[in-house]
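Participant: So, here come the structures, one by one.
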Structure 1
Amino acid sequence: MRIFIATFGTETNTFSPLMTGRAAFMGERDWYRSGATHHPTTMANLPLKTWRDLAEANGHEVVESICSFAQPAGLTLRGVYEELRGYIMEDLKAAGPVDVVLLSMHGAMVAVGYDDCEGDVLAHARAITGPDTVIGTVLDLHCHLTPLMMQNADLIITYKEYPHDDIQPRSVELYRLASEAAAGTISPIMAEHDCRMLSIWRTPNQPVRAFVDRMQALESHDGILSVSFIHGFPWADVPHVGAKLLVIADGDAKKAQDLADQLGKEVWEMREANSSHYLTPDEGIDAILASTDARPLVLADVSDNAGGGAASDNTVILRRLIDRAIRDVAIGCFWDPQVVTFCRDAGVGETLTLRLGGKCGPTSGDPVDLTGTVRAVTDNLLQIGLGGGRSSLGPAVWLDVNGIAIVVVSGRQQTFSPEAFTNLGIELSKMRGVIVKSAQHFYNRFAGLASDVLFISAPGCVQPDMETLKLPRSGRVLWPQADKP
């Protein structure tokens, strides 16, 4: 069997002030024209490495194309998208007849002139391979499921967990089903149910945990091959935004549709029980002060999350910490390469007056003028990222401002793991509070050291209040903007 593999994606926040250009895809972060499987593991090449290992163990031939995954931000430039799509199609044509195409994409990539990049990639691939090649894709669960995707893929599988610690198992799932489909032992048929909802579903928490567990228990029984709960990515004003259920059955369209409808209705029924509670910045600080636990309280600044396309330079929470003279708190990661440069040039131990953050647009807020001492610098701050691979934050510094430990980085990236602090020498066990710029992917690695984990809604372009999102292009009513299924 001949198997073609590639990775190409990003998550597009249409409210973000940051365009996604060539450097975002073809800079130092996760860019390989080919051969990504021979490099250290990241979330971008993990599916490719998984597919190559499985295929070679089964005696199949692998043709590997690009690996490119840009940090979430705003619209991708049209020429950049078309160039990268062109590399994949060029390689697919050169490969000649293939039995299987496996693509790792995000599912919420939007480029100038393209509302549905993943559907467009799949359509171009199908035009090259013809109808007999099995085409499958693994997507982030924060994707937009579109008719163009459904028309051109035989198999669509999304991550089931948020945080996404199941990238490899889902890649294995896609490989297995695609191999069986190519061998003719199964006939996958996909069906979807539109939940018409906008929300955030945190899979470690009930009632979502029980739903995901039951959803997985339905697979591999009674002709059900795969079930995906698509959470959707609410911060994109595009058609087809919103939550959906996707079921793949073996040769039975009615069975697939019936189960998708049933599970979709269950998601609707748990809408109120799933609702998250968000604190204001001052309520979050009050919670730190009120805590009597020896372990730090962990707070998430969800609105300025780089993983959702934000600039990660909003300073509203930091300003309140300074104004209220809070000590023994760590906060990060702020994206401000200029401040990093100043601190690295000055060196450890120097005290500087700096202007931090607030640089990228209205959702960045105002910069903060502060005086702090450089406690540590590094040429490359590493943390554990999605899939367990390394995630680079680039040159970075620890800036101490009257007992507030601030992590400032050159590489815009959300905070995934404690190493974003500890690799600079910050001892989190001595902190009363730790504030991370992230929405959920930090959770699994921080929960064990925290007295509790709480969420803050502050200014930023990843606002968690779904009722206030302006999505005129969605083309339909979406809860909670109107209380109807």
Structure 2
Amino acid sequence: MTSPYEGPASKEQFAELLPATRRALLHRLAVGQNAGRAPSMVGAVMREGHMVWAEGYGAVDGQVPGADTQYRIGSLTKTFVAVLVLRLRDEGLIDLDDPLGKYLDTPEGGDATIAQLLAHTSGLAAEARGPWWERTDGALRPELADIFGERPQRHPVGRTHHYSNPGFALLGALVERLRGDDWGTVLRREVLDPLGMDRTTLGPEAPHAAGWAVHPWADVLLPEPAVNTGRMAPAGELWSTAADLCRFAAFLLGDDAPNGDSLNSDGRVLSAQSLAEMRVPAVGPQDPEWVRGYGLGVQVTRQNGRILFGHCGSMPGFVSALWISPDEALAGVALANLTNGFEVAGLASDLVSTVAEHEPRIPAPWRPLDEADPELLELTGPWYWGATPFALRLGAERGLELAPVAGGGRGARFRAEADGTWTGLDGYYAGETLRAVRTPSGALSHLDLGTFVFTREPYAPGDAVPGGVDEGGWR
């Protein structure tokens, strides 16, 4: 299978953006650089697995920055650490529901599960003990115990979402404990090299931007320190480029990449199931309009009418954002070298919206299935949950999709399992088991979906309906 970075499957599918779209993107970047008063800013768009646009505005060392200019990406580092942790789970070395203390001797946070640390529901404090860890050398905190202050546990474990930088320091230490190497070396070997991300590093490598603070009331600058944060590095140490982050976005798309053709198409970095699990909110968004949530090392947000996942980041002198729309196979990247650049998160999502609105995604050509098992075909068609009609469709790789006929009711997609059952992938039935139940003679009787029974007729006498059907029938 051709990698999406080795050449497009068709010129039409991966053609460059239209001139009007490119101008609209450049306009949005220029407005963002001006409104944010950023010394420099880079924006990029990934579409269908390819970086199709990248521009810089402002200057780095007297030159316009580009897709290969490094910026510090701050908390976007956490998504990379989450990939490392989920690789451990894929290999059977850990269980996400196990407490961290089972694998790591830690002074704090050992009662939280690994999943809770990934989702920021461990209840640990938001920041490391003083002085401000982002601006001081990591040598001040040489051991894990040194990153915790007097009150490290701020909330009961698992009760609420509370963003914790020390929590990801613990996850980095977990990787080191189980791999027997420092987390940066493991990241290079297991993720960055396989994905071809040569310009993502622990320290700056030229060409790179310098970090600046911008005076709030005057157009003057102050250099910001870029220190090695030591034990806290897994919370925000990495430097990267727009081009590398587009590659990372193509990887994170997983099964939503066009034609299944992603940088992870063979699962060599992370299983498709783990990639999908990362973007599922672990706890419900806490704002009343359900705008934001957090999965496993991944932020989830609803902006401009679409669901996006990715992460934002900041360190002194730098801000970053990566937002991905799986429905449109689009991603927006924004990088800038200033402190407190809140414009960047909105810029990244606006880049996605701009391309989606100017050039809506052209779906891949419909193609018939490679094979059709008669027993699977028998499952398709109308089914009834009580008197509510549903339709069951057969998809690729023996997958099924259940959808209400009239638009009301719970639908879901299902992944085929080796034992002849299916597992729900989304919605109410996520994780639930779907079984096709047959009579002793082998005839198809009904569907059992997490104990819910779906029959071929609405309440027909003789159907396997819990509680039975009135003998008088419909009247």
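Quick note: the coordinates plus some simple rules give every number you see, no bench work behind them. Bear in mind the structure is a predicted one, so any value in this text is a computation, not a measurement. Cβ atoms are built from the backbone, for glycine too; each structure is taken alone.
Participant: Upon calculation of helix-only ellipticity at 222 nm (-39500 (n - 2.57) for each DSSP H run of 4 or more, over all residues; to 500) from the atomic coordinates, which of the structures 1, 2 produces -8000?
Facilitator: 1
Participant: Work out the source of 1.1 here, i.e. which of 1, 2 gives that when distance in nm of label points 7 Å out along Cα→Cβ at positions 330 and 442 is computed.
Facilitator: The value was obtained from structure 1.
Participant: When Rg/Rh (Cα atoms, Kirkwood Rh) is compared over structures 1, 2, which one is greatest?
Facilitator: Going through 1, 2 one by one, Rg/Rh (Cα atoms, Kirkwood Rh) peaks for structure 2.
Participant: Then there's this: Comparing FRET efficiency 1/(1 + (r/R0)^6) of positions 250 and 386 (r between Cβ atoms, R0 = 35 Å, to 0.05) across 1, 2, which structure shows the greatest value?
Facilitator: The maximum falls on structure 1.
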